[in-house]
Structure P
Amino acid sequence: MADYIPGTSLKKNEKYTYEDYLLWPNDQRWELIGGYAYLMSPAPTTSHQRLSRVLSIAVYNYIEGKNCEAFCAPFDVKLAEDTVVQPDLLVICDKSKIEERGCSGAPDLVVEILSDSTAYKDETEKRLLYERSGVREYWIINPGLPEVVSFVRGTAGFLKPEHLSRGETLKSEVLGGFELPLKKLFSVLD
């Protein structure tokens, strides 16, 4: 399973299951979407890690003592027998979904930080996957702009996304009362 380009499917004509996924080597990170295997980037960039750290600390501090739990990648989220993803950050408020190997079912909040190799998949394929799976809120962080695109679930799927830039404040429907000034988040890019 070596020598594949990150972000690309392992074999376009071959599908895999969660049981197959469990047998793959632990020294590579893979996602399984609709049965297709995708090799993830070996290690995120420094900017990606800094953004992840600031956001993770803010979320962890906010939910401390509440009925939700936050996890950072790598952490498996099994959405179906042929779909396992590893979001950069996720929050689960239904603790029955938390298992020893990760999360079984849709998290309440999912965050993806874009990189060159994952941007298209995160903005299209995974956005649709999260919407279909019942994720209540999805944030896409684009360090290149910098911008956060926030999707919140309505009755029939995600509502129109909100685009937030450096001078605005990120708020969460799922984590009612959570606020993070994006100036603080994006200051790690300066």
Structure Q
Amino acid sequence: MDTAITEVQQVLQRFQDGYTARDVASLDEFMQLFVPGDDAELIGIGAAARNQNEWFQGAARIREIVESDWKYWGDVRLEVNEAKITVKGDVAWLSTTGAIFQTDDLQTDEVTGFVLTQMKELLENEALSPRQRLVEASHFGVRRWREREKPAGYRWPFTFTAVLVKQEGHWRFHTIHWSMPVD
């Protein structure tokens, strides 16, 4: 295997290791996997518009969503060894699949409170019409409620794509996109 491809796969493995450990105390170290500053993007499964719900730009915003994922999301497992990785110079892109497995700790009042806060943000989003706010908040709430009602171990498949750039000898994530099939 090409050295650059191996290096990118190792970065993807470190990303997976962070999501496996979910150690918020090591979040600053984990963020070294991303391009610093405002260029990096993480596009979540519910994203529909830049810098709105689940579309995060810049290291500080990405740190927020990763911390939230580690506290309030299920057990993420990427198919690291199955990733298709392409490298051209100092840019690499990859695609792979994975799954989020439902965990018992998603049934807590803390998680429910976090979801309610997100719904409130949708209801207060003045960029949307009142009708759009109601539809978006309702859809979001029903989707989250459905997720929370699945039993522990339930598997939610997803697709993961990313672009990495090589900076100062290190591969770093520039753009990540999570997507889930419509059900």
Structure R
Amino acid sequence: MAHVLLVTGPPGCGKTTLVRRVVECLPCPASGFYTEEVREAGRRVGFRLVTLDGQTGILAHVNWKGKTPFRVGRYGVEVGVLDTLGVDAIRRAVERGILVVIDEIGPMELFSAAFRDAVLWALDQGACILGTVVRRPVPFAEALKRRPDVTVVEVSPENRDRLVDELVARIRKWPCCRQADKRQ
């Protein structure tokens, strides 16, 4: 059975910050990806996908009108970045038996069938997963939240600092972390 913690909350509440802090505090290895804002002149213009091993690619940008048929709000979404960097990072983590980090399971990422398949495959493999998931109702995300092997954690600016220690303590008990402790 998979061990899955999915962090959710309103936009800007600190989901990605929480996940990154948890990963930094864990004694076990992790792989996967997170997303970060791309800013120009102090204004958010897109999102970059960053793998935990340092590969990057622009996932979405405001200037991609006509470049891609996939859009979320004012952003054009480049699904190919997710299909390669994101999916590969998930698969490598599962195959290595280490913690899989997936930030985010949201509207931009869900344009990718390969991404959806990789997430379901990771769950079916019994992977240890720490991720973020869109709060608003999106069918694929809602189905994940209802799975018996998934725990959803609501984050807010008020509780995100406290949640770091709580999530680290939980994940340290998972097989992917216990095995890492034994190897050290």
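Sorting P, Q, R by relative contact order in percent (Cα under 8 Å, 6 or more apart) from high to low puts R first, with the largest value. Which one of P, Q, R has helix-only ellipticity at 222 nm (-39500 (n - 2.57) for each DSSP H run of 4 or more, over all residues; to 500), as calculated from the coordinates, equal to -10000? The read-out was computed on structure R.
Any read-out appearing in this document is the output of simple, stated calculations on the displayed coordinates, not a laboratory observation. Since the model is a prediction, treat every value here as computed from it, not as a measurement.
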